Structure formats: structure tokens, C-alpha cells
Structure P
Amino acid sequence: MLAYIVQGLAIAVAAGLHLLYWLILLRCIVSWVNPDPLSPVVYFLRRATDPFLEPVSRILMPLTLRLRVDISSLLVFFVIIFLQGSLVNLLFELADRLKQ
């Protein structure tokens, strides 16, 4: 029973990370076209991704000022990929071991 709960958790975490990846990617693409900030799509993308991007942007502010490019999205992409490759796989492996 516990194995299936862990497996479900792994699937939920994987889906959440996948969704976050695509939301950040859409935000990056939309930012290239100078969107209307009052647009509901832009508002949703900012509200959904700001909790993940803003802390990273604050930490990287000195580097951002020097490079004149915000690389917080890129760093968050790397963290998401790392979590998909490690945390999700670890949860699936744990579920498999609990099944035995």
C-alpha cells in the first residue's frame, strides 16, 4: 500500500515539475514579444512562475546587472531537470523497493 502512495507522489511531483517547466518556458517566450502586462495570460504566467523565479533573481541580481541578462529562468530550468532526474527517480526506486 505504501509503495503505491510513494509511486503516486513520484507521478505528482514529475507532473508538477513538468508543468512548471512549460509555464516558465512560455513566460520566457511571451517576454520576448513585449506583451501587454494586463493580459490575462501574462498575468497568469507571472503569478504562477514568480514564486520560483523571484528568489533566484534576487540572488543573481549582481550577475544580472553585470551581464544585463536575467538568467534566473535558465537556473530554474537546470534545477527542474535535476529534480526530475534525481528526486522523481529516487521516489520511483523507493516505490519499487517497497513493493518487494
Structure Q
Amino acid sequence: MASSLVLPSAGSLAGQWVITDKGVSCRVRLETQEMSTANGYALTLLTPCPEQLLPASSVAWRPAPDGIALLAQDGSSTVFFSREGDHYRSDIWNDTGKILKRKAG
């Protein structure tokens, strides 16, 4: 019997998160404020994020059944993080890439 993945609510994912890659990190907040132009929710930078971690065009996010998409103003995806246990990874097929993890605390 087939089963479907559940789409998490924005509220269940909202809060502070850390993006890391190769020893560099930055903090972001996933908001619940809707951004209709991006078809998602507001994304707030809490610390400066180098382009290697987060494209400057990323202004919003949206939950997906298998991950979290970061979005440009027009709703196009800038980075997709696939769910991998208790965190999300951008390049799961290579077992490398950026990690998105909820900030403890």
C-alpha cells in the first residue's frame, strides 16, 4: 500500500535555523507571515549569509512534503533542502552540501 508524505505546516517549521557548509554558517528565521508574490512565507536573515550559503535573491520559504524550499521574490526556488533525519541537506545525492538545522533552544 502506498503512503503519502505529509505537508508540514508553516507554524511547525517556523523559528530560528542555522545553515552551514564547509565550516561557514549563518542564522535565519523561517516566519509564518505570508509572501503572496513568492507563494511562500517570509525569510529573515539573523546574521549575514555568504552567497555560498544562501543566494542573495532568497527572501521567502515554503514547506514541502520532503523538505524546505527557499524562494526568490517571484516564487522560484533558490535552494531546496531535503529532509534527512533531524536536519535538511541541499545535496543528498552526494552526501554533501549545505545543512539546514533548527537552532537549539
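Taken together, the values in this text are just the output of simple stated rules run on the coordinates, not laboratory data. Quick caveat: nothing in here was measured; it's all calculated off a predicted structure. Cβ atoms are built from the backbone, for glycine too; each structure is taken alone.
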Discussion item. Using mean count of other Cβ atoms within 10 Å over residues 6-13 for the comparison, can you identify which of P, Q gives the largest number?
Written reply: P
Fill in: Among P, Q, structure where log10 I(q)/I(0) by the Debye sum over Cα atoms at q = 0.10, 0.11 Å⁻¹ as derived comes to -0.38, -0.45
P
Worksheet item: From P, Q, which structure was relative contact order in percent (Cα under 8 Å, 6 or more apart) = 49 calculated on?
Response: P
Discussion item. If helix-only ellipticity at 222 nm (-39500 (n - 2.57) for each DSSP H run of 4 or more, over all residues; to 500) is calculated from each of P, Q, which structure is the one that comes out at -27000?
Written reply: P
Item to complete: Output the label of whichever structure in P, Q has the greatest value of mean count of other Cβ atoms within 10 Å over residues 38-45.
Response: Q
